[in-house]
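In the part that follows, the structures are each spelled out as structure tokens.
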Structure I
Amino acid sequence: MSFFKRFERGQMRLGRIEAFSDGVFAVAATLLVLDLRVDHLADVHSVRELGGVLAGQAPKFFSWLISFVIIGKFWLNHHHILGLARHANYGMVWLNLIFLMFQSLVPFPTALMGAFPGNPLAVSLFGVAMAFNTLIFIALHAYILRNLLKPELAGTQDPHIIRKSFAGVVSYLAGAGAAWVHADLAFVIYGLTPLFFIVPPPGRAGAEGQPET
């Protein structure tokens, strides 16, 4: 048996995969908030000083907000595509693990962008990281559609859904490029990009039997 054929084996239950995935999503979303803190005040009673420090935290707050929405969007669509599979094989499990590995990395580029919002490298790395996450998610989605789709859902899926999904990749990379022109423009693009597939796409022609979340 060839190396790649081994990944077609296995009929694993989806429940454990969903539970593990939900745990990773929850931890990644929680870690985002750890970067929001006030380390020190010269005068702990000064309203002006605290107000100035909080205002200086605005880039970190926006970074947190954008990433939380992105993780939430990934979680919702991840739940949707796993609902399309009749079971899991080893190939799907490993693709899912790779996707989750990079989801767990999201707090790092988020913190980097929040700490250095005027640095084009820091801001552009966020876009590159999100584009890469999206590519892995697309690969997972395509693998399920091609190899593990429930028989009763055949013909209900948009045949162009994978191609449409690349809109997110392009948008994140556009944000990464915009960071080298103006960081604020990159923040705007990153904030708007999750609107692509903010909810799972509907079935083809509203077909019955399409799992919804």
Structure II
Amino acid sequence: MSLESDLYAPVKALLEGQGYSVKGEVKGCDVVAVRGDEPPVIVELKRAFGMALVLQGVSRLALSDSVYLAVGAWPRNMRDVRKLCRRLGLGLMVVAKQRVDILLDPAPPPNKPRKDKRRLGRMLGEHARRVGDPNRGGSSTKVPMMTAYRQEALRCAGLLARNGPMKVAALKVAAEAPKAALILRDDHYGWFERIERGIYGLTPQGRLGLEQHGWKESA
């Protein structure tokens, strides 16, 4: 695998085959898989096994006991790698030629880390609100991630481009954007302008943002 993100599709297919809803790049996690009320499965992707990957995996144990490390090449010192992962409570996958081999399933380590419930709630909330799966897990951080917040902002911008200035309450309903008031007020992307109290319009930067994300006037 030439890129970390090349590992994403095979891992996603494996987990979806087991009934999980899988999305990439959720709150810093390369892969997040959710199935019913079960704890999420988190997978961190790297082309080769190394300390950076191990540290990511250990960090994710604060969110779930089901954390896998997925690598695109077989580690040379496989015996030691398996021993390390087992000691830390991490699972291990190897992705080669679109095939995923699960070498080790996660098991709670002797000193089980405490779960960060607030961080876990934010991750699961983002997973639930995000429409579709617009990001490939393992993608470069130089590429803007399509978050649920950005999706809501785009839906609001699209309606304003089509209809002209609108009331916040109307936008919230029509765009299915629960955070519309916050998005318009904070205006992180420079897309919105306040026309008068409770009414917002679209800036030229907003139209540019829509074009960059593939929005068309006829959409």
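Which structure, out of I, II, was Rg and Dmax of the Cα atoms in Å calculated from, if the result is 20.5, 66?
Source structure for this number: II.
Give the label, chosen from I, II, of the structure having the highest value of mean count of other Cβ atoms within 10 Å over residues 145-152.
Ranking I, II on mean count of other Cβ atoms within 10 Å over residues 145-152, first place is II.
Can you say which of I, II returns 17 when relative contact order in percent (Cα under 8 Å, 6 or more apart) is computed?
So the calculation was done on II.
Using distance in nm of label points 7 Å out along Cα→Cβ at positions 73 and 201, single out the structure from I, II with the greatest value.
II
1.0 is what came out when distance in nm of label points 7 Å out along Cα→Cβ at positions 153 and 177 was calculated for one structure; which of I, II is it?
Answer for the origin of the read-out: II.
Which of the displayed structures (I, II) returns the greatest value of distance in nm of label points 7 Å out along Cα→Cβ at positions 65 and 161 on calculation?
Max of distance in nm of label points 7 Å out along Cα→Cβ at positions 65 and 161: II.
For helix-only ellipticity at 222 nm (-39500 (n - 2.57) for each DSSP H run of 4 or more, over all residues; to 500), the calculated result is -11000, so let me know which of I, II that is.
The correct label is II.
To test your reading of the models, identify which of I, II gives 24, 14, 9 for semi-axes √(5λ) of the Cα gyration tensor in Å, for residues 121-184 alone when calculated.
Traced to structure II.
I have 0.75 for FRET efficiency 1/(1 + (r/R0)^6) of positions 25 and 41 (r between Cβ atoms, R0 = 41 Å, to 0.05), calculated from one of the structures I, II. Which structure is it?
I
All of the numbers you see were taken from the coordinates with simple rules; none came from a lab. Model, not experiment: these values are computed from the prediction. Cβ atoms are built from the backbone, for glycine too; each structure is taken alone.
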